[in-house]
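What follows is a set of structures for review.
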Structure P
């Protein structure tokens, strides 16, 4: 069976066991990896809410995927955090999986740290670190309820190899993603007693608008398709949900 068919079979199986769909929230859901995740989860039968800044883009995705719920918001803005969280909970009735995907490069074009404006570093930190921290914190109550109900309770923070390796001109992005990676590890240890797991996931170098901004002359044929990374992540998420809730996978997924 093809990979995407296996994923859909597994999520439908989760739906059958629970009597209701997996509830997934994705930030940065109108382009690149985020859009691919919204497509993959939605078409697999999950109940999906996604967040993005551009209203036209949000409406376009909702038109393409009528079963999804789009939220116009900016996760980098502290004052919008609780409004976004409340809309997620209103749309889904709770959340089982939160994917903090929205990202900022900081300076564009990329710049050496010595040439990086403080405001560009602040933007990278606000989007890549503080945004995920605030939204996770705002949704902790619902995630804890998901864990108590044996529904998985998983937070996925999208990382990068720039979080682990020092690349010149990637300072703002790399430093913010490195902080997010370590934050994820600490969240995981602290929330484990509540049954909430936190994962840092590196999807690899993908052919996305963000990558094109960073490296305009990159050869797309040498980059991963975001759909491939989305399938990998959805497979990981569904496996972790099945393991945590002790739901046996359908035979075709084994």
Structure Q
């Protein structure tokens, strides 16, 4: 089975990425900003596990046994689970969804029910690593959230977010359609970046040590997303270091 068609992953072929109709939810109505319905639907459709696991595998080289890892927007805990199985970390999941946190706790991780965009909210401890996979595109005021992570990680802050500069997205706009970066509902994502814009934005927020790695793109067999992530990567990993920490 190809990488894009592993069990538990939605997957889209190149033709659908460029020419396909935009996916829409089965029901109309008010979007559930508590994300309880979001996680219920994602569990029911079975599209959670493989994307989270793939991203987790992308950061394993940076993590050592015994490290502390905070996963912000942890969802149902697959990311922490993969890292723990590989390296034996001490993991904590943070989310605003009680349903998601219940799943994370059932896997044996500590949990934090905190909305970092809320006034007065903060990260209560310092961790070796902080993970934010596919989170900030859901947050209107992502600036507030990122500002609260300053000084709260010792080694790495890992961020993934869709790359609006991906070649399929550029071609989609050429043919009069907006890029599809979400899974179930277009209201999921409210912020968008290219890799160049994202680095400029992070620098403006005070994060100047940033390294970019392509995690996924098509055609997968050519691995162009690794060499040229700004154009060929649909999924990009940003490795953010505190000042003075060298790239490994």
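Taking distance in nm of label points 7 Å out along Cα→Cβ at positions 77 and 173 as the criterion, the top structure among P, Q is Q, with the largest value. When Cα Rg over 2.2 N^0.38 Å, for residues 101-196 alone is worked out for each of P, Q, structure Q gives the greatest result.
Given a computed value of 2.8 for distance in nm of label points 7 Å out along Cα→Cβ at positions 69 and 213, which structure among P, Q does it belong to? The read-out was computed on structure P. For relative contact order in percent (Cα under 8 Å, 6 or more apart), which of the structures P, Q scores highest? Sorting by relative contact order in percent (Cα under 8 Å, 6 or more apart) in descending order puts P first. Looking across P, Q, the calculation of P(r) over Cα pairs in 10 Å bins from 0, in percent, for residues 21-164 alone that yields 12, 42, 32, 11, 2 traces back to P. Quick one: distance in nm of label points 7 Å out along Cα→Cβ at positions 29 and 189 came out at 3.2 when computed from one of P, Q, so which one is it? This figure was derived from P.
With distance in nm of label points 7 Å out along Cα→Cβ at positions 85 and 109 coming out at 4.1, pick the structure among P, Q it was computed from. Answer by label: P.
One of P, Q was used to compute helix-only ellipticity at 222 nm (-39500 (n - 2.57) for each DSSP H run of 4 or more, over all residues; to 500), and the answer was -8500. Which one was it? Going label by label, the one that fits is Q.
No lab work stands behind these numbers, since they all come straight from the coordinates. Computed from a predicted structure; not experimentally measured. Cβ atoms are built from the backbone, for glycine too; each structure is taken alone.
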